[in-house]
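In the part that follows, the structures are each spelled out as structure tokens.
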Structure P
């Protein structure tokens, strides 16, 4: 059974893909439909790839920040213990 949120999510994805197809159809009027579809798919894949790279970079930055925070907390605790 499909949950309501899954159905809504799928509808949102379908709308997004359709918007991309429409965008490319308007830009590439003389191109075959298959070309338009491939370029739209590549555009979506590029967005996904870039977002994954940004997420990975953010996660690395967060990990480094947490290491520094933990180090400062350990240092503070050592200072308090004397």
Structure Q
């Protein structure tokens, strides 16, 4: 099982290296009233990080709501 994870990790690292190498050229990014020029890979990383944070927040809020609901169910007389 460890060998499988190692192979997956190596493949992911190689794919990330390819993405980084191929996306070094600068791009103009417009956000609200600002225009910023940055390497394409940086824009990809910022977008991925924002998506990760949004997903994490949704998961945490969902878990919090679920635990509150369970707490309410336990407090109700049966």
Structure R
């Protein structure tokens, strides 16, 4: 039986402190980006910060995806 990503994420959130921290940090980056999107004008420094946050958010998403794939492989090999 293959697990859906949502099920794996739920399990990792409960079992894996590192994954849970990544997920929470990813949500924090998303919240910060939403705050910037609410502004009608961004200064050049704010635009740089938005760019930096997007890169960091994407990097975390990639790490979480690898954790999900690793978990799936471990579960399917059992």
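Of the structures P, Q, R, report the one carrying the highest value of Cα Rg over 2.2 N^0.38 Å.
P
Here helix-only ellipticity at 222 nm (-39500 (n - 2.57) for each DSSP H run of 4 or more, over all residues; to 500) was calculated and came to -29500; which of the structures P, Q, R was it taken from?
Considering all the candidates, the number was obtained from R.
Values quoted throughout were computed directly from the atomic coordinates according to the rules given, and no laboratory measurement underlies them. Every value quoted in this text rests on a predicted model; they were computed, and no experiment measured them.
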